[in-house]
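Please treat every number below as a calculation from the coordinates, not as lab data. Bear in mind the structure is a predicted one, so any value in this text is a computation, not a measurement. Cβ atoms are built from the backbone, for glycine too; each structure is taken alone.
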Structure P
Amino acid sequence: MKLSVVALDYDGTIARGDTLDLSVRDAIAAARTRGIVVLLVTGRILDELRRVAGDLHFVDGVIAENGGVVHFPDSDHTSMLAPPIPEHFVAELRRRAVPFHAGQTLVDADAREAPRLLDVIRALELPLVLIFNGGRVMTMPQGVSKATGLHTTLDTLRLSARNMVAIGDAENDHELLRLAEVGVAVAWGSAALRSAADIELAGVGPPAVADYVRALAETGRMPVPPRARRRLRLGYTEDGREFSLAVRGRNVLVAGDAKSGKSWVAGLLCEQLILHGYCVCIIDPEGDYRSLEALPGVTVLGGEDPVPTPRELLKALRYPDRSVVIDLSHLPQDAKIDYIRAVLPALNVMRRRTGLPHRILVDEAHYFLHDAGADRLLDLELNGYTVVTYCASRLPPQLLAATDVVIVTCESNPTEIDALFKRCSQCEQVDRSRWSSLQHLRSGQAVALPITEEAGGDLRVFTIGQRLTPHVRHREKYVDVPVTEQRAFVFGHNGRPAGRARTLREFVAELERPGVGAALDGYIGRGDFSRWIGDVFGDHALAGELRTLEEQHLAGTRRETGLEMAAAIRERYDLADDEPLALPA
C-alpha cells in the first residue's frame, strides 16, 4: 500500500537531550518533498517544544501534550482536543509544593512525584489519570492519548491510519503504534514497547530513525512487518482452529462454481476490512453486496439510481473512512463492461495519488478481465485487488501470477482445477490427486490453496464463518424474476399438483396461505424447502436456517413452521412492493 503519513515521537526517538537531530530534520524534509505528510506526536507542552525544537514548520502538524493539543504550523492554528486541567487541581499541587509544569491539558512532573499526584487526584475526586514517559509522568483527562489526538488530526487532513507508519520509544507510545498500520519501536527504547511493535528499528539513536524515514520515503510504500496485527477471520479448520488471513495488501482470488458461496466469502472479507478501518471499493455486477451498507461509512451507489461517473466516485472516496459499493445490477451486460473499463483506471490514478481505496473488489471478474489488454486495467504494482470468479482460467496471466491468496469454495470443472493447480505448482509437496477434493466440498466449506501463506503449504479446508451483515440477493434478480419451469417448486394436494412457485414471492405466498399448515408437513419432513433454496438460488446460509426449522419441526418443537420459514425469507430478501417515497415540498 501507499505510504502517506509518518508519525514521529520526539524525546528519545528523534531528539536527545531536548535537541532535534539534524539528520532527522533532513530525512523529514526528504519525505515531505515526496508528498508524505510528517506529524510530530509528543508529550511535550507546545511552548516547551517550540523552545527546544525551534521553528515547527519542518513538520506538517504537531500533536502535543500527549494528544491534548493539535497545532498546524503553516496556518498557526492550534486547537485543544481535551478538557483543560482543573484549576483547583493545579492550586492544590502548588499548596502541597509539588514541582510541576502545567500545559493546557496536562501537568508534567518528575515520575517520582507520582504518589503525591495520585493523592491529590483521589482527594479531589477528579477524572484524571497518570501516564508515564521514561523519567516523567503526565497527569491528563481520562481517555486522552497520542492516538486520540492523532486520529482527530488524520480526520482533519483526510488521511488514513492504514497508510501510516508511527515510530516511538516509550510507555506513552503504545496507543500511537497501535493506531498506525505499522508501528515501529526503536531498539534503544522501552522493552515492553518493542515486544508490542510490528517492527523493531535497530540502531543506537536518532540517526537510525533518519535512515529509516529516508528509506521509507524512497519507496513510497508501506513496509511489510513479519507479523500482522490485523487479521481477517474466515472460519474454522477441521480441527476447530480459527483460520484467518493477515492483512498484507496481497491480491486475493475467490474462485468456485456458480452459487457455491463465493460472494459470501468475498463479502466476509470486505466486512472485516471495513470494520478494521480500510477503505474498500466494491464493483458489484449483480447487487450481491448491498447489505454492506449496514456497516459504518459504507455507501451503495447505482442500483435503481444512475451509476456514478468516475469523477463522482472519486468524490465519494475522498474520505479515508468511507467505502463504496457500486451496484451495476440494473445495467445491461455491455454497459457493465464499458463502465468497469472506465472506472478501474480512474481508481488506479486515485490510489497512486492518495492511497485510497485500500482494496478494490471485482465480482464476476471473468466477464470483465478476460480479453487482451484487460491486465492494463489493473495496477498490479500496488496490489490490493480481490477478484471473484467461477472461471479463473479466463483471467489475465499477469493477475494470476500476482495473486498470493486463493480461496476456493467448490470447483467441479476439471479445467478450472488444472488452472488453479498450475498457479500453485511450486507447492509440490501436495499430492496432485488431492486436488480432486475441490469437487467434493460441502456447502459452507472452502479451501485455501497452498500458495496462500496461511495454508501452510497444504490444501487447507475450513468451514466458512458467519457474517455480521446478511448476504441479501438483489430483489430484481431473485424475488420477482422467475426460474425455469423445470426448477420451479411444485406444491401438491392428494398426490396431484396444486401450484407452482417460480419466484421467491410466489413461494412465500404459498407458505403464508391460510389453512396450508398441515399440508406442508411432508415437504418439511423431507427437507424439500431448504434443499430448493440451496440448489436453485444458491443461498446456502438461508438454506441452513430453513434446515434448522425443518429439524425442529420434526422434533416437535415447532408448530407454525411454514410461517416461520416465510418470515426468515422476508428477513433476508426485500419482498415488499415498492412504494413511492414522499419527499417534502
Structure Q
Amino acid sequence: MRKISIFIIFTVAFTALVGAQRLGSSALQKMLNAQYAISNFYVDTVNDDKLAEEAIRGMLESLDPHSSYTDAKETKELEEPLQGEFSGIGIQFNMKQDTLYVIQTIVGGPSEKVGIIAGDRIVTVNDTTIAGVKMKNSDIMKRLRGKKGTKVTVQVKRGNSPELITFRITRDKIPLYSVDATYMLDDKTGYIMISRFGAKTHEEMVEAIEKLRKQGMKQLIIDLGNNGGGYLNAAIDMCNEFLQRKQLIVYTQGNNSPRQEANADGFGKYKDLKLVVIVDQFSASASEIFSGAMQDWDRAVVVGRRTYGKGLVQRPFKFDDGSMIRLTVARYYTPSGRCIQKPYTKGDKKHYDEDLVDRYKEGEYYHLDSIQFNDSLSYKTLKHARTIYGGGGIMPDVFVLVDTTENSKYYRDMMAKGIFNQYAVDYVDKHRAEIKSTYTNLNDYDKHFNLSEADIKQFIAMGEKDSVKLNEQQYKTSERLIKTVLKALIARDVYADPGAYTVIVNHFNHDVQEALRVINDDKLFNSLLQKGNPEYERLAREHKAKKNQK
C-alpha cells in the first residue's frame, strides 16, 4: 500500500511538473515534453544527443524512402564520392533495412575487378557481420576503407541465392571519373558510357563528344546503364547540349515547394546530333531526368529496361555540428508531366527496397509481356505526340531482355574468388611487352588477340588450386563469356585504360548491340521517334481488355 501511495504521489508531482512546462498542445511542444520527461525521469542515464538523433531518424523513416539523417562524419563521407578521391574498395552503396546494398561499382576499382555487381548485399566484412545489426554508416565505411594495398574480405548475398559469396578485395585509390568509356562502335557511331553525374560530368561528356567528332562520329549512343544518378545540375547541363531554346528539361513540385523549371538556353552544341540513350533497372535519379527529357521531346530513342524510379527531390538541411537531414521536398517531373518516382507507401521501406527483386520475380527483365502498360498512365511526347508510359521510372522505347544464357555457377565462383583478376594480372606480368609489341593499339588487340587453350588450362588450374573445381558442362556454357572477360581484363591492364574493358565486353552487351542496331536503321529509328513502339501499344490494349473483363 505504501508503494502504491508513493507511486501516486510521484505521478501527480510529475504531471504537475510537466504541466508547468507545457506551453501549448502543438506537435513540437509534445516532442519537447517527451524529451524533457525522458531526460529527467527515465530510469537510466540518457545521452541527449543520441536521443535527439534517434528521434530525427524515427520521424524520417515514417516518411518516404529517401529522406534521411546522417551525422557529421557520415555526411562528409557520403558526399565524397562525387567530389574527390579516396582509398577503398570502390563501390557506391545505400543502407536499406540495415543492409548494405551495392548501387554500383567504380569501373576499374577493386570491387569491380573481383566481380561485385550492383544489387549485391554485403553481409560481413572481415568476419564482422554488418547486416541487420544497425551499424552506423561511418562504422561500416571504416571497415571498408583503408590504406592502398591493404586487403579486406567481404561476404555477399546475391539475388535470391541462400549462399554467401566470399570476395577478397585489395584496397586502392579510387579515381572518380564520370565518363568511363569513349570510343567508336563503327565508322560513324560514337559511344560514351557515363557511370555517375558528378561535378565534372558535363565537362567530361563534351570533351568525349569532341574527341569522337575528330574520329568521324556522325551519331551517338550514351550509355546510362547502372548509373545511379548524382548531381541534378549535371543532368540539366547535359540536357541543355541536346535541346532547343526554351524546351523544358525537368520541373519539380511539392506541397510546400512551388513549381520550379529548368529550360534549355539554346546554346547547346549537339541539338541535331542523332542520339540513342541506354538505360536499365539500375539507372536512377539524374539518369532518369536526362533520358526522360530526351524521350519526351522525341530527341532520342531510349533503349534497355525500365529505370529505377527515383524521382524525389532531397533538400539538405545542415546542422551546426556538421550533421545533415536530406529531406524530400518535391518530386521530379519530366517535360510531359510524368512523375519519375515509383509508387511507395510511407514508412514501408521493406517493400520499396524489394521492388527490383519483385520485378525479377514477375519476369519484367526477361519478358516484354510481363510489363504492365497501363493506359491510365499514358502520356504524349511533346513533338510527335506518340504514347509513352508513366507509373515510375522511364520506360524505354525499345525493350532489351536480360540474357543469362552464358552464366553458370562455375563462372560465378571463379569471379567471386578473384581468379579472373588474379589470372589477368599474372598474364600481363608475363606478356605485357609481347602484347604491346604485337598489338600496337587497343583496336588491333580487340580484333586479333585471343587466349590459347594452354592459357585457359592455366586459368582453370588456378581455380582448382583455390578450391573451385572444374565443371565441364558449366564451363562450356560460359566459355565465350569467360574468354571475353579475361581478354577485357588483360586489355585494361596492358593499355592502362578502364574503358578498355567496356570496349571488349560491349561486343556481347545486348543493350549496346540493340542500340547500335536501332541507330543504324534510319527507318526504325525515325518510326520509333514519330510513331512509338507498336508492341507497347498492343500490350496496352491487351491490358485494358483484361481490366475491362474483370
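Match the computed value 96, 58, 56 of Cα extents along the principal axes in Å to one of the structures P, Q, and report its label. List each step's numbers first, then the result.
Values: P: 96, 58, 56; Q: 94, 60, 50.
So the calculation was done on P.
A value of -13000 was derived for helix-only ellipticity at 222 nm (-39500 (n - 2.57) for each DSSP H run of 4 or more, over all residues; to 500); which structure in P, Q was it taken from? Please report the intermediate quantities before stating the final value.
Details: P: -9500; Q: -13000.
Here the read-out was taken from Q.
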Working back from 16.2 (mean count of other Cβ atoms within 10 Å over residues 396-403, computed), options P, Q, answer is structure P
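Ranked on mean projected area of the Cα convex hull in nm², for residues 156-331 alone, which label among P, Q comes first with the largest value? Kindly include the intermediate steps, with their values, before the conclusion.
Numbers: P: 13.6; Q: 14.1.
Comparing P, Q, the top value of mean projected area of the Cα convex hull in nm², for residues 156-331 alone belongs to Q.
Work out percent of Cα pairs over 20 Å apart, for residues 180-251 alone for each of structures P, Q, then name the structure with the largest result. Let's see the in-between values first.
Working: P: 45; Q: 32.
Between P, Q, the highest calculated value is found for P.
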The value 4.6 for distance in nm of label points 7 Å out along Cα→Cβ at positions 308 and 452, derived from one of P, Q, belongs to structure Q
